[in-house]
1. The value 19.6, 75 for Rg and Dmax of the Cα atoms in Å was derived from one model only; which of I, II is it?
2. Taking 19 as the value of relative contact order in percent (Cα under 8 Å, 6 or more apart) derived from one of the structures shown (I, II), identify that structure.
3. Quick check: -2500 is what I get for helix-only ellipticity at 222 nm (-39500 (n - 2.57) for each DSSP H run of 4 or more, over all residues; to 500), calculated from one of I, II. Which structure matches?
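Bear in mind that the values in this text are calculations on the coordinates, not laboratory data. Everything numeric in this text was worked out from a predicted model, so none of it was measured.
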Structure I
Amino acid sequence: MFSLSVGPVQYHWPRQDLMAFYAQVADSPASTVCLGEVVCSRRHDMKADDWLALGRELRQAGKEVVLGTLALIETEAELRALRRSAENGEFMLEANDTAAVRLAAGRGPWVIGLHVNVYSAPALAEYAALGATRWVAPVELSLEAVARTNPPDSSVASEVFAFGRMPLALSARCFTARHHRLQKDACEFRCADDPDGLDLRTREGQKFLAFNGIQTQSGSVQCLLGHRQALRDAGVRRLRLSPCSRGFDQVLQTFDAVMNQGHAVDDGLAELAALALPGPLSNGYAGLQRPGMSWVSP
């Protein structure tokens, strides 16, 4: 059995949309939900207390709740907010940068977020010694590399990014604001106009990347639905599904049906193909010796 984990919403969604989204997640097959703003601290529709209150509601619905942290800390205000998250006393922390790692260490179990670059078994062991009990592998690692970094008999659980636009890079500069010829500090929150990121296409019209404020994402949607056995062989038992603005409830149902209930992969892929996903499916990073944006039918 695979545990399904709902990653943090990476985009700037209005508060009412977030609340409606998590109401659906509460009734979904997901076992774990990661909450919080992980991309841009200027997004204030949800305050720290709002995230905690939402976490309590999801916990009452039977979900394990994890608090994600910003992947790029630049200001003292952001550091103060990080300290508050680390000291919340209710929910496990998912650390997305080394400042969060330092605050999480010694406070009980915590999660290594996918923005913390762990590429070797010795590196993972160092974080485990600081109390990490779960590792979200970087998106560019093949499943074979995941197994080498964290053997199946490890005490640290491996979680793999199995669905969604892949977070690739972060910058102190806001690409969305720059696209609209605005300054970062006067961005008018234009990223809210793009609930799945702002598409960047090649001259041939292919979706190549997506801008999400200071974050660059893949233009394609990673999907490891057809890699059940390879995931098991790599010792992976947790699958991270990253939210998109449309059809995500069906994504959760489809992954549960295929990965845990024995439904046919082709049927599951047909269900996903019928959804208005933000980009084409890709699985090249899984270990197919292809570029990450490539898709090879299972």
Structure II
Amino acid sequence: MKRLVFVVAALLSMSTTAVADTPLKGWELTTANTGLAGVGLTCAALPEYTGDLKPASGSVLSEVRVTGPLDLSNGNITVSKSCIKPTSTGYHNNFLVTTTICGDESCWATPAGNVVIKDSDIDATALDASAIAQSCAFLGVGKLYRNEMFGMGSGICFFETGEVHDALAEGNYVHGLRSFEDSHNEAATIRDFVQNAGDTRTVKFLNNRLDCTSGNATGGLFIQPTWLPIHNVTIQDNYLEGEGYNLYLEETGNATYGNVRAINNRFRPTGWGPAATPSGPGYVQWDDNHLYSTTAPDHKGAVVDP
């Protein structure tokens, strides 16, 4: 009997662990299970960070409250369980957090890379809308896990990503964007992602909730190769909602895109519609994308076409 109880308990433990380790889908994310709240912390309770706002390579910032814009361009930096709530914006496109280096009238990606931000808040509510309507919560290239981002003009901006490092946004909740005058606001955007020599470099949006509601919204996830091409994009298990187009993909006169995949996403448009692809080659894979339904199994409402 004791052995049977032990085996059952072990199986239950394994089952619980498996469930706990399963990432939440984008449509399951809330303010209670992302960012600091998701790990049982609050911004106000964290001690103020007194270190350099451009941390040295190898730095780890954990359980601190940062009141200035963070420049993580030295690379090999982890920010964990922290609150980034600046009272001013950074020098390049009014960033709140960046991995981009600027000088001599040009900007480029961090050579070192390996920047990780996880289980943290990026909160722009200490700033007026006029100061942050053109800002991004994160600008550059890095890996972002389970963060809550709110109060800024745009959320995750993979800009000036270089030609080396992967980019990943997984389990983040972006919401509460603010506009001012002629700002263009996106919950997330990709503006360049050049192939490397082996064509192994990837940019992925997985299990995020991207809410673009600002008054000047262009899209929940807006993909446009403004100056350089974009390749190897995966968009999977996200919840895309709000104004503008929930998901937008186009080429420009300067560059095109390729190998873009959208799989098992949910859409809740309150603006122009769920998706648009006005130009370029389109998606190489578009599967199982649906309007969000409160009642249908797995929240699969009507099928969405690209």
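1. Derived from II, not from the others.
2. Attributed to the structure labelled I.
3. Derived from II, not from the others.
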